[in-house]
Structure I
Amino acid sequence: MSIDAGPPGQLRIAPSILSADFGNLAAAVRGVDAETDWLHVDVMDGHFVPNVTIGPPVVASLRRYSQRFFDCHLMMDNPGRYFESFARSGADGCTIHVEIGDTVALIREARAQGLRVGVAANPDTPLDAVAPFLGEIDLLLLMTVFPGFGGQSFMADVLEKVRAARAIVDAEGLECDIEVDGGIDPTTAPLAVQAGANVLVAGSAIFARPDALAAARALRAAASVAP
């Protein structure tokens, strides 16, 4: 049974397990649960990005330890082959990259598996590449770093794209969340929220801190008082 994502536009903190201790992943996830709205799962195939991470078996294992919405970011050349496996494993939403093409077909295939659907764009991909799909998806992920590795620095230039996307979503009354991922911390989070993002993915800013729960709490507090 899928976990409800919550109302579109609501502020959500999505800790990214990419930066968690993979040897103690269940404990890491449970440790930040009180400040987790969505759990962000980065899936890398070693082709679309130069790194390999996890897949459906890990999602299935984590599902036993969390009732949060599982937000799976598929950095893959052929995500359509795996939608069914992710859905069966307990994923609630899957986000694919517009750069790989076949976006319309992939959206349809993900929907057929009962998944909430997102489309992601890299920092150098123009908004025009994803704008035609805003009425067909549940989530737009605008990368604020180039995908592939955690711990990168926030790219402030992407905020203009966030503003433009928010303007479209609001003007057309679309039920589409806007997510940012990369370099999000208590300093950059309020800037992203001010620009129009409502889902904040943070890995190192949470899991690389001595007290991950306190770090997640600090991130939410900073985002909630965006200028």
Structure II
Amino acid sequence: MKDLKKIKYLILDMDGCVYHPKYLKTLFSQVSNRMTDFISLKLNIDKIKAKEIQADYFYKYDTSLNGLMKNYQDLIDPKEFLKYVHNINYDCLEKDTELREELIKLNIEIFCATNGSKEHAINCMKKIGIDDLFDGKIMDIVDFQFKPKPNPESLKLMCDKFQIPTNEETVYIEDICKNLTSETAKNMIKVWFNNDEPINNIDKYKDVVDYRIDNLALFLKKIRLLKEE
């Protein structure tokens, strides 16, 4: 296992990482429904066909938006899409004082990398009570020039902007195993947040994952205690 004592930087995915995967179904059922509505409206098709396209593109192109941009460039405004699909209710999220305390106590550089929108990330963080800790340190799909993770260029843009080393001084946490395969993250400490989402095939990606976790705050505490030894 890679040495956690060396860590000086933390890159967190947003959904299913900054907030626990147990909230994914509540939040993403809303996002998914709004995606379906958006696709149905823009492509002038029924919702059943829209849902099929949405799912197909997610698996084929890493995000539904990426697929829409490649196949319907003239019909889809990506910023309009992001604003529409993330107009949801965040009330299921709760303050996470334990996570906040550990992020502060760990005393390392922390960042968020999301295939969603920055607005969505901030809305989630506000409910959790950690938005001030990530002020100016969030990069979203727009910042990634609409190249979704695991495209190595997206993470490289982040590392270049914030001067984050692409070695074992950086821990990278994702809830989608495939995103950890980014070539930019090759030498980072790669962590998968356990969940039962259909997209994850841990057997396929087990050689990429250095650590598997069920609780972010406890994992950060583990790092902190090791660094304090």
Structure III
Amino acid sequence: MNQRAWDRATLPEGAEKAHAVREMFDAIAPRYDLVNRIMTFRLDVRWRRASVSALGLPAGSTVIDLAAGTGDLCIDLRRAGLLPIAFDFSFGMLAADRSASPRAQADILRLPIADHRVDGATCGFALRNLRDLPTFFAELARVVRPGGRIALLDVGVPHNRFVRWGNNIYFGRIVPKIGALLSDGAAYRYLPKSVAYLPPHTELLQLLRDAGFADASHRQLSGGLTQLLVGTRD
């Protein structure tokens, strides 16, 4: 069994995972932004702006931000002239929202949106926290209009072995200590392990193409510390 599979075997699945994720994000919501800025050296700001830019949508487009957290992506979407609507599973995160965007608590695997009603969708650092990626991608295809765009951001596995080695040490050992000092230790011990939930990017791309985003593409950001998946609804 490879390391990714071994790590995955120690993590919760299904309904247990959904419950654990919601409780975790409720707990870390009050200091979530602070910890993010510190542990990413503010690179998270650059990554979100790259996601918004990759959408390539005209001003006035309606974009749903899924697993929106405290609203960072919504703020960047609005700055780009777009109209964001936030959805999150965690009430604690929505309560800490700073964007003042329209928002609702919802399971993003079952969105309260009619078919083909939005121009685009974003999702920042949440793919690994979902219990069923194929269902999520199918839901994106259902609610995004033909010609609409998606931009999905998450942690990555750097291709360069030296960058990967350094990232493993930092993300696996240092980030949990930062989280324990400033927020919730258990949550920030889980987050590095949760990378094991993510399939390889080639599999993610195939899942997106199968769902209805035939031109889905992948690129690494900051040497592969994060990855960005972009696609157009057929």
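Readers should treat all values here as calculations from the given coordinates under stated rules, not as data from a laboratory. Note that this is a predicted model, so its numbers are computed, not measured. Cβ atoms are built from the backbone, for glycine too; each structure is taken alone.
Here are some notes:
- Among I, II, III, which structure scores highest (criterion: distance in nm of label points 7 Å out along Cα→Cβ at positions 25 and 73): II
- Source structure of the calculated read-out (Cα extents along the principal axes in Å, 61, 35, 33) within I, II, III: II.
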